[in-house]
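FYI, it's all coordinate maths here, none of it is from the lab. Nothing here was measured: the structure is a model prediction, and the numbers come from that model. Cβ atoms are built from the backbone, for glycine too; each structure is taken alone.
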Structure I
Amino acid sequence: MVLGIELGSTRIKSVIIDSTRKAVQSGTHNWENRLENGFWTYDLDDVQAGLRDVISQSDTSNITALGVSAMMHGYLAFDKNDNLLTPFRTWRNTTTETAAAQLTKLFGFNVPQRWSVAHLYQAILNGEEHIKNISFITTLAGYVHFQLTGAKVLGIGDASGMFPVENGEYNKMFVRRFEELTGINWFNIAPKILSAGEFAGSLTASGAEFLGFPENLVGIPLCPPEGDAGTGMVATNAISPRTGNVSAGTSIFAMAVLEKPLKNLHTEIDIVTTPSGEDVAMIHCNSCTSDIDAWVKVFGEISGRSANQLYDLFYEKAGSALNGRAIRPPAGGILTYNFYSGEPVAGVPDGRPMLIRAPDAEFNLANLCKSLLYSAIATLRVGMDILFGEEVKLDVMRGHGGFFKNSAGLQAVADSLNVPVSVFQSADEGGAWGIALLADFLTSDVTLEEYLREIFTEPEVVCKPDEAGVKIFNAYLETFKKGLEVQRKAAEVL
């Protein structure tokens, strides 16, 4: 039995797989980030409490290997005694615009606001007191892995969202430039990079206590900790050139494994890697389903129905509106924005969820749900237009996450990108299953690509774009882009 744990933005999940690599047990724990003192954050005490909760929901007595994954990027800085120097700053923060722009210019390589090095440099620019005491910085997955093993390491996919990588390590030329700029040698404070299949340490006695594990599990091996992008690629078998996947949840991002480098630098496109080190173009949007979740909560207060019933109703109504091809304008004249934080891909520094409708809008539940669904994926399309303009070719785009468990979400994404989108039956197992596979891969003697090929033998459900649906989404997107100026102004009002 192998255990995988992933700390997502709204849910911590555990999955145990058996010798057939099928999920046989799972656990979940809901949690939320908080906006405190201008930063989106989670308390590290909540990290341990959530991990213990998901672990308690399964029988872990026979676990033989373990892997940890978490949301990528962000900033966790520690002193020489491993004390946290400032509250965890998550990927959701858009407070590093100046630092990201300056580093992008310095490197000639896009450094997004979410990346750890951007958070570090912005703290330097801000003159923050803790900088002089930094001994180690890492991501959330790296932090948990350190608690379990004492090893300051990181999988290459997650590491590539901290600082640019090249040939399996942090880019040496960029490290030198950063040291000349700041006096800080990145190699001295960053986790060591490991690739998929490499041994990343063993569970210690204190690590077992941290998780609430039985003592007999002390000594089991761990795979390199990875980010949610990497585990999403594994969970969709999208790690080879010309494969891609879309992960939709609190945030939404698309990954395209590259055959060759992009021709141009684009601040809307991140260059990260697969867990085995292949270059990947990533379009990351900070907001996806949070506004849908908020509306469902309001519907629950009105109706008294359960959340599951309301989500089923939401996607049913959205799907009926997708099929209502005669409705003009798109979504019945309703326009929504799902921006809970800034959205760099759309050029919006501070997000404000909004609903706008024309006086004569066909304001009903189906059209509202359709607009919320379109809004959740509109910004991704803005970024994908740039990527496809770079002549990136994909043989397959696979969906990943609960958003794709329903036909409405799947059809909307296919229409928005105008490409077929497929899902495996296992797609809703998510990144916890992906990191469990990476932990199981520790004992494999084949490449990761070969290993996954042996697992993904089930047929895929393929959803092709609908010609009318593509036209309607494109019309919605044009209105969405025109209204971005209203979204920018909203932050000045509220």
Structure II
Amino acid sequence: MPEPPKQMNVLFIICDDLNDWILHPVDHPQVKIPNIDRLRKKSVNFTNAHAAVPVCGPSRKCLFSGLYPQTIDSYDFAAWQKVPALQNCTPLPLHFRNNGYHAYGAGKLLHEGQGGDFYTEYGYDVDYGPHPWLGEGNAQFTPHPRQYIEWEGHLPEWDMHRDLNYGPLSDVPEWKPGDVAGKPGAKGWYYKDATPFRYVDDEDRDRLPDEISVDWAIDVLKREHSDPFYLAVGLTKPHTPLYVPQKYFDMYPIEDVALPPYLENDLDDCAPTLRNRWAWGFQKFKALIDSGGIEAWREFVQAYLATITFVDDQVGRLLDTLEATSQDDNTIVVLTSDNGYHVGEKDCIQKWHLWDESTRIPLLVHVPGCSQNGQICTQPVSHIDLYPTLIDFCNLPKEPHRGKDMQLDGHSLRPFFEEEDGQDWTGPSVALTAIRDGQEIPHFSVRSGQYRYTRCANGEEEFYDHDVDPHEWTNLSTSEEHSQIKKELRDVLMDMLRSSRIPKGYA
């Protein structure tokens, strides 16, 4: 008798703050990503994919639970084990582990890393480094002294400085005693726990945290596997600070760096609730421009591009290793990000907003043998669709969670791998994204193929037509011409909330 088909493995790669620039959008800075492009050519490329919450902590909880934030009532950075509703949920890696897979993980998967006893083995944990250090305490997110001086007086909070720190590793930091009151100072780069990061030059140095995670994952890929595996690798880049070797900066000469599309006073017609919330991102962009003008902005864009190309090299190392094993033709490969990222658009350097720059995520999925590999899918889809998709292709039980109110909110994307039009897709016509500040009532946005409709908790609205306004520069929420389609999308939004859970107080 012929042997039954082998159960497919999964290589799941998630980056931090990697926006849609890897989709090579027209009139945006063009990033050099030969390895991601190689994966794209053999994947279904979901070009209208969106995060359920456009910030890392809640986004990852939604992805790894397959549930909307309103279902789990979590929109913030609370760890998985601290969210009551998630105690009845089986996270994606554990569902694989519970069903005969070896589940491996490394790096930033949940915001807190591993999140619990979900994996067979776990490698290096979350580290955004390398970091400067003040000589005592934790090194993580200490700003670079040179750039701290540049932004001092422009930023109201110490913590903000970390998000404007960038540059080559060759710019070795040195905090002198007394530069910061009460701190002894230190010279050199450090890991987050203040362990020295040895740096002589770019060829003679310690491994960056993402390189350590990939080294560990490569070792896993090279093993002999008697059972199927689920291997997840969380890359912390291109999350700030943007420190990578000089060669990546050299690939983007500053005089050739283009800025993203930008409209002055773009925020003027936005919903007041949205343009006045989460001021951090707006303050950082203002500080950048006030202190260094357009050239400082260009330097930040250069650093973001350089860091993405560093990420591309790590993806390439994983793909090269997989292709050299006997598992290549039996392994699903997923590449995505936890959220998008504003790099100056709408006067913002940040995520956690309900505009496309924040919500839109890259999503490349290669399933061996599928007819639609290499094709583009423009159907709006969500992070929460990844859980049901992976367990569908791997023939795992379809209802992993406990409790009658904990069915997966997402829908399997399998139809888009089997037919061009995905006619058997059972999911919604829009992708739903939400944000909430503290314990306030959340705001929701839906993205269709052509439109974005956003409704704030107090009833304020935004409406954009992407066919004529791909950068969301013109809010049409008061346009009589668009009133009917706006109403239809509002009805779709409310129907989706009714099918999951309408937050208390949301109109």
If Cα extents along the principal axes in Å, for residues 317-436 alone is computed and equals 50, 33, 29, the structure in I, II: I
When FRET efficiency 1/(1 + (r/R0)^6) of positions 269 and 405 (r between Cβ atoms, R0 = 35 Å, to 0.05) is computed for each of I, II, which one produces 0.80? I
Distance in nm of label points 7 Å out along Cα→Cβ at positions 453 and 469 derived as 3.1 - corresponding label from I, II: I
Assuming 50, 43, 31 is Cα extents along the principal axes in Å, for residues 93-252 alone as calculated from a single structure, say which of I, II it is. I
When relative contact order in percent (Cα under 8 Å, 6 or more apart) is calculated for structures I, II, the one with the largest value is II
Distance in nm of label points 7 Å out along Cα→Cβ at positions 157 and 421: greatest across I, II for structure II
Among I, II, considering only mean count of other Cβ atoms within 10 Å over residues 109-116, which has the greatest calculated value? I
Read-out helix-only ellipticity at 222 nm (-39500 (n - 2.57) for each DSSP H run of 4 or more, over all residues; to 500), computed value -11500, structure in I, II: I
Assign the value -0.56, -1.28, -1.32, calculated as log10 I(q)/I(0) by the Debye sum over Cα atoms at q = 0.09, 0.18, 0.19 Å⁻¹, for residues 165-348 alone, to the correct structure from I, II. I
